[in-house]
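Colleague: In what follows, structures are represented as structure tokens.
Where a number appears in this text, it was derived from the coordinates with a stated rule and is not lab data. Note that this is a predicted model, so its numbers are computed, not measured. Cβ atoms are built from the backbone, for glycine too; each structure is taken alone.
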Structure I
């Protein structure tokens, strides 16, 4: 069974002539240890798909199941606990806390989960170092570039024992080198058993995924296994298997 399942999920906004169907009868599953990329034109429903999968928004109809639990059967507090302990979310606008440094932003979710501050700081620093941000750890978000803020947000989403990663354009503000560093970090999380779903316009990023889902006008139109990445060609790892 998939760790994340969307079963005939639909989402409508507005009523009457102003009604907009953002999602229509979407069926989608993401297994533990796999990376699914969601592609489609602007306005196709990709971001709505992520927010509903992460319990930040309610579907109009259908069911979302995370680790065997239906979100519709959970209380507001249970959903908040799920988001904090189970889901790592990368938003397009980063959602960093302006009063905390980069290191503090990354380590905060760990501390909220009861990890001692010193250990949380070490884990956060290791994540920042992996993304080339160790020298920016003491800087506040408004002292960082857009690409640096994005990498901090990604580090925050991936650290800890979360089981589901949802990322909205995780490489949107990054060059190819930093984009690859991000994807290696995402794939390392998948090797630990994390289920990951990323929304992207970037075909190069999607090529790292185990499966690519194409969405248009709120409907899933196609699903495919991408061709091997250059890294997999060098290592002999197939596109549908674990990435380097």
Structure II
């Protein structure tokens, strides 16, 4: 199996993400430059965090038009696995691969800290090795992480079991206090209709080794590797 990590001007978690796949998971991983439509035969695409194109206009608003994203849209439509982390989540929403939008944090300040999120579904390639209700510890680092969608979309996300993660207390309660950015319904991550695209604001790439304060994020990469192995 082969992973592709997108690189935009302003990406700053591309090497973190590639490191987890190549060094921790021990899988082939290549960088995919934004200006090329060639996905190099990759089996999964990772859209990392950072500030693609300087976050000009809106987060992800320019990145969505890059040649590589045109290929990612086609790849996802054909069932390819795509994981967007932080800025990657924002880009996937702007590109129409996920519903809703990421707005400014409720407090209008950049937030960088460890948080807790609860696994809401195990019915996806990204969460299949987790348990429903399992609480994970990961860091966040964003200014626009406030997830929003209209009521009809929220109803559909709930009904179709497409809310992947919610912000919670260490005990697993989805409270107002546990919500770091004001996200609707404490949403920290969602799936597309085909369940092959996941976007999440917390950073599993920054929490895949115990040295970083938590290795919980590696469970998501581990699940993704397992899903690809099943497809092979």
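Colleague: Suppose Rg/Rh (Cα atoms, Kirkwood Rh) works out to 0.96; of I, II, which structure was it derived from?
Modeller: Source structure: I.
Colleague: Between structures I, II, where is mean count of other Cβ atoms within 10 Å over residues 135-142 highest?
Modeller: Structure II comes out on top.
Colleague: As an exercise: distance in nm of label points 7 Å out along Cα→Cβ at positions 63 and 167, calculated from one structure in I, II, equals 2.0. Which structure is it?
Modeller: II
Colleague: Another question about this same structure. Figure out for me which of the structures I, II the number 0.7 belongs to, where distance in nm of label points 7 Å out along Cα→Cβ at positions 127 and 191 was derived from the coordinates.
Modeller: Working through the options, I get structure II.
Colleague: Next up: 15.0 is what came out when mean count of other Cβ atoms within 10 Å over residues 31-38 was calculated for one structure; which of I, II is it?
Modeller: Among I, II, the structure yielding 15.0 for mean count of other Cβ atoms within 10 Å over residues 31-38 is II.
Colleague: From which structure (I, II) was helix-only ellipticity at 222 nm (-39500 (n - 2.57) for each DSSP H run of 4 or more, over all residues; to 500) calculated, if the value obtained is -10000?
Modeller: Corresponding structure: I.
Colleague: Let me ask you something else. Work out distance in nm of label points 7 Å out along Cα→Cβ at positions 151 and 183 for each of structures I, II, then name the structure with the largest result. Spell out each step's value before the answer.
Modeller: Working: I: 1.7; II: 2.3.
For this comparison of distance in nm of label points 7 Å out along Cα→Cβ at positions 151 and 183, the top structure is II.
Colleague: Right, another one. As an exercise: relative contact order in percent (Cα under 8 Å, 6 or more apart), calculated from one structure in I, II, equals 26. Which structure is it?
Modeller: The correct label is I.
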